[in-house]
Structure 1
């Protein structure tokens, strides 16, 4: 099994927004935030795929780390840990034309100033260096902002900026490969990696989530592909009448249970709750059989019984 930080994983905030988008009416601001989270995650996945095509034997690539430096939270998109150096990489999935003037960054269409991504990069580098020093490591850090979207263009950029444009990404990865000083991952790298992962904070203190309630949400099983709701097809299948996607009852209900758990981590998984959440099934017998088959029951009577996934600790 691949460790969660060895590949990009959608942040919890993005997962919640994705579930809510089909079941509630998001405000304009919430939709913009959802779109921003989607683009950021898509950029991370695209760069991960580039690295997978150009693997290097002596690096460890970590994704989506979040630390606290004192009282300040900071997030790192990618860390590439080499035997004697750490590469800090921030991803930007910007689209369109931009330009730099007097050190400031602007959109070309509206001449609107945006946050200078190099300021964020420098801040992250300083805080990462603090983390390494606290752990007893003094590795040099090289930092870059990678613009992953091929539809991104930057004008008037000085040659010496630590930025990698879309046309330079493949060359950049090849240069990393050639700069290796060891043919294998060292124990030193493994120790540092484990220490950094142990410091990771799973949840951001700055998540901007909408207010939502179980009673106000649309019920049903959402299509895995197009996010419309599924209908029953035959005796054992679910079908999306919009895109034609099909799956069996068990898979669809299990996905919906995981979705329910993501949105309502403090609510218990019961036959009645999941029956209402999935909505499609006239009787509760199928839900009860499925929960008994795939989850672990807790409780001594039918009224008090709820279910947990294997490995979960009771709260």
Structure 2
């Protein structure tokens, strides 16, 4: 299961109720900050989630409304918070801009309070944990090195406890060994193989997070069969021409992508102050009924075969 907490959901500039782009994706003890718009550190505090284990930042691109909060975040770490290290992931151009911000404005020749790593990434898997991966993919927006991210649980075979019970497999290390693919021998001499107690291979949960983008046709494959898609919705269809001009999407375009890619849950963010939330939602749900418009501090749990884990 993945959980996503929205810290900022406004497009380009903050509004009275929406901060700038930032989300935290959580999986077990892992936490990833995706983008860091101005004011993100305050949103983290306001949400009650705190800074613990928040040591990895994934940037979709280098526009200021997605990175400017890094200056304040690092400044806070300089004075108040103690974290083990900070890793900032992004494309080459994005990281160049972040370095200029942090080195030239915040640090000004001083050493950071923790090891600070800039991790340049290319499309493909760049983070591989025991039971999930994160991969980057190219996104078409204004400028180079724009990325989106796929958080995906690794495929696994479920343990069938009723079959193990019937075969007399005791609770304890024997069951763990079977899950790990090892054959065991019971006290009565019977051998039990993993195939005897494991079900068919099941795909892991898939969460796709897209930053700003002006196209969807190049996202169809990467979004295919996702359990949830987070994507921008800066405009309504009545201003589709303006969306094209500024390389952003309409709510309709995001919903059409979700339908074509067989996405179970659509979550729209990056909402312009010019629209009412209910109008954005109406346009999306006319095409993809299981669509939501994220608000600041909304939390969604992304699980396999569940339509809506909104809290």
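Given structures 1, 2, which gives the highest value for distance in nm of label points 7 Å out along Cα→Cβ at positions 138 and 234?
Sorting by distance in nm of label points 7 Å out along Cα→Cβ at positions 138 and 234 in descending order puts 1 first.
On mean count of other Cβ atoms within 10 Å over residues 66-73, which of the structures labelled 1, 2 is highest?
2
I have -1.01 for log10 I(q)/I(0) by the Debye sum over Cα atoms at q = 0.14 Å⁻¹, calculated from one of the structures 1, 2. Which structure is it?
2
Which one of 1, 2 has helix-only ellipticity at 222 nm (-39500 (n - 2.57) for each DSSP H run of 4 or more, over all residues; to 500), as calculated from the coordinates, equal to -11500?
Matching structure: 1.
Tell me which of 1, 2 gives 1.22 when you compute Rg/Rh (Cα atoms, Kirkwood Rh), for residues 58-185 alone.
2
Assign the value 2.6, calculated as distance in nm of label points 7 Å out along Cα→Cβ at positions 42 and 274, to the correct structure from 1, 2.
2
Tell me which structure, out of 1, 2, gives 1.2 once distance in nm of label points 7 Å out along Cα→Cβ at positions 50 and 154 is calculated.
Traced to structure 1.
Taking 23, 18, 15 as the value of semi-axes √(5λ) of the Cα gyration tensor in Å, for residues 34-105 alone derived from one of the structures shown (1, 2), identify that structure.
1
Bear in mind that the values in this text are calculations on the coordinates, not laboratory data. Just so it is clear, the model here is predicted, and its values are computed rather than measured. Cβ atoms are built from the backbone, for glycine too; each structure is taken alone.
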